[in-house]
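Structures incoming, each one as structure tokens.
Readers should treat all values here as calculations from the given coordinates under stated rules, not as data from a laboratory. All figures in this text were calculated on a predicted structure; none of them were measured in a lab. Cβ atoms are built from the backbone, for glycine too; each structure is taken alone.
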Structure 1
Amino acid sequence: MKDCERLGYDSVWVYDHLAPYWRCSRSSLESWTLLSAIAARTSKIKIGTLVSNVNLRNPALLAKITSTVDNISGGRLIVGLGVGDRMSVRELRSYGYRFPPLQERIDMLRETIMILKAMWTGREISFEGKTARISNAVCLPKPTQEPGPPIWVGGRHRSVIDLAVELADGWNYWGLTGQRFAERERHLMETCVKLDRDPHSITKSWAGTLSTQRSSSLTLAENMKAEIISQTDRSTDYFIASFSAIADRTAYETFAEAMKSIAQES
């Protein structure tokens, strides 16, 4: 993390999986516990979850957790939220959680955002919705950031994009290229028009895994640059890369180099 600060990274992120399906060992540290440790060991770089699964935590508890981490970090938290997908069904059920239908998970996301914002700013909060209920809940201390940390919503479904426009500060996407990305971006723009929201007020971020292997004709930085360009669009504001578990400092230095090159050409 100190290397990322030294290299001028804007942020570092953690995923929210209790037993990651893509790892043979299924070993992982709990995301918010890990993020609090990162907050204590860094001083400048922003920190965030990509993304915190709303199926895993009561919204009021999440308000308390996020407020705590924002205080520990001195106001550097970005709250990434998502509804989970079918790849996580086994993981959720193994821990005793349900995997509700999509619309119920969308409702959970909506009500989580509403409760977070209310508890970050209000005194005693009561709420009764489709998926959540709280009564005179108090969240003190308040987050360091006012009125609260930025909220980014991650997902590719149109309903998730609708919520990003309606209630969030950012939208995170992955695995969207070409026509699919163009369609989702068009949907975002149309929803902004419907809700009278300035599209430039929504941070549009990409997340993806980059190779640390160099091709025969390109340097590693050139290879990473080509990968990023192939997976993103010029309208993307923010780039979040992940590497394999065995990636060393060189990968992080090379990503910084690739991003500087992209920024110079934009």
Structure 2
Amino acid sequence: MNLSIIIVSHNHDQYIRGCLESLMDHLSNTSYEIILVDNVGSAPLKALIHGEFPEIKLLVNSRKQGFAQNCNQGFRASRGRYVLFLNPDTRFLKGDFSDFIRRMEEIPDMGVACGRLLNADLSPQATIRRFPTFFAVLFRGFKLEKFFGLSSAQKVYLMEGENLSEQMEIDWCLGAFIMIHRELFEKVGMFDERFFLYYEDIDLCYRLREAGRRNYFFPEVQVIHYYQRDSSRKILNKNKLWHISSILKFFWKHKYLIQPGI
């Protein structure tokens, strides 16, 4: 089997049908499986999968888990040579998975690969980035660009000015769409489950770079991502606290604040 697609749902019932239907239109040229991890035990979601998508493997948790743990759970139940971790609030627009895999295999030191994520109005999302510095994260977290504009550190971090129509090497990509060879994912230790929510994607990409791998952006695959950014909606909420915790864990784990050590 070429591809395992792993989707984690946490009260995302309203997105699942659209996500799955859009996927089916782009999978005809490769062997695949789809694994859906339901983190909240939704009865309507169970009825939808059993009634309309019986070929999908549904894993229902008896207790809530963090995103990294859910992704790893889905991975352990998978069999594909390549694994795509995909958010449920996505809808495929363009791209061919067999071609995506072929292009990954052409790069000998391939790490992860991602496609082009778009907002609902088809404007580009800032989902490919350089590794963060602590000050760039603070600047973005407190929304200081509203008062001072983007700092030079922010522009580098957000890859401002890059041509999003071209394939390019990146530092990391948002975990809403992230593909990797299963053996490599196992070799680097999978997602670090100490990150309950947020920064597990950055940490994975950082460890791949430490291992001598390179991460890539392939713009030919285009996906609408109904980006929630729950941690930014209020000054202080549960998601914001998880976000802050993950930021601190990341910088403590990798022992830098200003300049990445790779």
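Quick rundown of the values:
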item	result
Identity of the structure behind 16.5 (criterion: mean count of other Cβ atoms within 10 Å over residues 11-18, calculated), options 1, 2	2
Label whose coordinates, when volume of the Cα convex hull per residue in Å³ is calculated, return 140 (choices 1, 2)	1
Entry that produces 115 once volume of the Cα convex hull per residue in Å³, for residues 51-178 alone is calculated, selected from 1, 2	1
Which entry (1, 2) yields the derived value -13500 for helix-only ellipticity at 222 nm (-39500 (n - 2.57) for each DSSP H run of 4 or more, over all residues; to 500)	1
Origin of the derived value 19.2 (mean count of other Cβ atoms within 10 Å over residues 43-50; candidates 1, 2)	1
Winner on relative contact order in percent (Cα under 8 Å, 6 or more apart) once structures 1, 2 are ranked, highest first	2
Distance in nm of label points 7 Å out along Cα→Cβ at positions 83 and 171 from the coordinates reads 1.4; which among 1, 2	1
Distance in nm of label points 7 Å out along Cα→Cβ at positions 211 and 243 - structure with the largest value, from 1, 2	2
